[in-house]
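Scrolling down, you'll hit the structures one after another.
Where a number appears in this text, it was derived from the coordinates with a stated rule and is not lab data. These figures come from a predicted structure and were not determined experimentally. Cβ atoms are built from the backbone, for glycine too; each structure is taken alone.
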Structure P
C-alpha cells in the first residue's frame, strides 16, 4: 500500500489513491495512509451481523470513494461472488507465488518444501475463484540454498513493490482491461502473464 501511494506521487503518475479501507481497525496501514494524506477507514466484520452485512458496508464505502480501480493489498478476507460481480473487472490482487502454483496461504513455505528453483509474485484480476482470476504480470526470484521463509518473502515483497504499481498504471492508462473472462493488454488477450524483467526497467 505504501509503495502504491508513494509511486502515485511521482512525476507522470497515472493514478492517485482516493481512500484506504481495512477490515482490521488496528491495521498499521490505516495510520500510514493518513500520514501520507490519504483518507482511511476501518470497516470491521465484527460490527455487522453476517458476511452480507459486512460486504454491503464495504461496498458502500467503496462507492462513496468512487474509485476506478480497487486494489487489494494484504486483504485476507475472501470476497463473495456477489461482491466480486458488483465490481467485475475493477479489482486487482497480488499473490505471493507464480500462479497457478500455490494459491492460498503459506506460499513461501510450500515453495521451499517443494524444492522450487524459483518463486515470485503474480498480479491478477479478482474473480470468484480464489487466486484464480486472469494473471497480468509476474515477477520471479531465484530460490537460494540458504533461504528460509523470511528471506524468500523479503525478496518477493521487494518485487511486489515493482510489479503492482506497474499493473495499476496500465489499467489507469487504459492499456489494461478485463473482458470475456480474460485480461487484455494493449488490445491483445494475455494468454500468459507479462514476465517482469528488472533489467529492462519498469515499463515492459
Structure Q
C-alpha cells in the first residue's frame, strides 16, 4: 500500500478510484471480511492509501471475485482464466507469477480493466513495442503501421497514472511505451490513413 503524499494526486485518484469501505458495502461485503481476504491472499492489496487513512481501489475491484463465485474461488478461477488468455502468448508469464503480481494491487494502478486477458495483452503489446523500437525503420510503412497499432492499443489499455506513481516507480509503462515512443518517432495516429 502506498500513501499518497500530495494534493496534486487527489483529482486523478478521486476520479479513477473509490474508497474500499464504500465499494465493499455497495457490493454487500463487510469491509472487515474484505480486509481478511486481502490478508489471506484471496484479493489484491490496496493500491493507494490517502494521508487520512482512506484506502482506494479501482471501481472494478470485486469484479473478478464475483465472476469467480466468491473470494475463496478467485485464485483457481484466475489461474484458469489466465492460462486461457496466455495460451496465445505464453511469453506473458505463468499464472503463478501473474497471480502474485495481481495480489500486490499494482495492476489496478496501471490497467483500465484488471482481467487476465488485459494482463496478457499488456505484456504482449510491451514486447511488440520493444521489438519494433529495438530495430527501428521509421521510413518503412509496414513497420510504422505496426508500431502505431501497438502503441495505440497500449494507450487504450493503461491508465494515465497519478503524479505520485512516477515518484515511487520512476517512468511508468505509459511513459515508456506510449509517450516516449510517440515523441521519438513522431507518431500521430491521425497522420496514418486507415488501411494505408
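Of the structures labelled P, Q, one was used to calculate helix-only ellipticity at 222 nm (-39500 (n - 2.57) for each DSSP H run of 4 or more, over all residues; to 500), giving -15500. Name it. Derived from Q, not from the others.
Match the computed value 26, 20, 18 of semi-axes √(5λ) of the Cα gyration tensor in Å to one of the structures P, Q, and report its label. This figure was derived from P.
Taking 2.5 as the value of distance in nm of label points 7 Å out along Cα→Cβ at positions 115 and 163 derived from one of the structures shown (P, Q), identify that structure. It must be structure P, since only it matches.
Determine which structure produced the value 4.3 for distance in nm of label points 7 Å out along Cα→Cβ at positions 51 and 147, calculated from the coordinates; the candidates are P, Q.
Details: P: 3.3; Q: 4.3.
Of the options listed, only Q reproduces it.
Among the shown structures P, Q, from which was the value 4.2 of distance in nm of label points 7 Å out along Cα→Cβ at positions 11 and 99 calculated? Computed on structure Q.
Here distance in nm of label points 7 Å out along Cα→Cβ at positions 83 and 171 was calculated and came to 3.7; which of the structures P, Q was it taken from? Label of the originating structure: Q.
A value of 60 for percent of Cα pairs over 15 Å apart, for residues 59-122 alone, calculated from one of P, Q, originates in structure P.
Have a look at P, Q and say which one yields 15.2 for mean count of other Cβ atoms within 10 Å over residues 91-98, as calculated. The correct label is Q.
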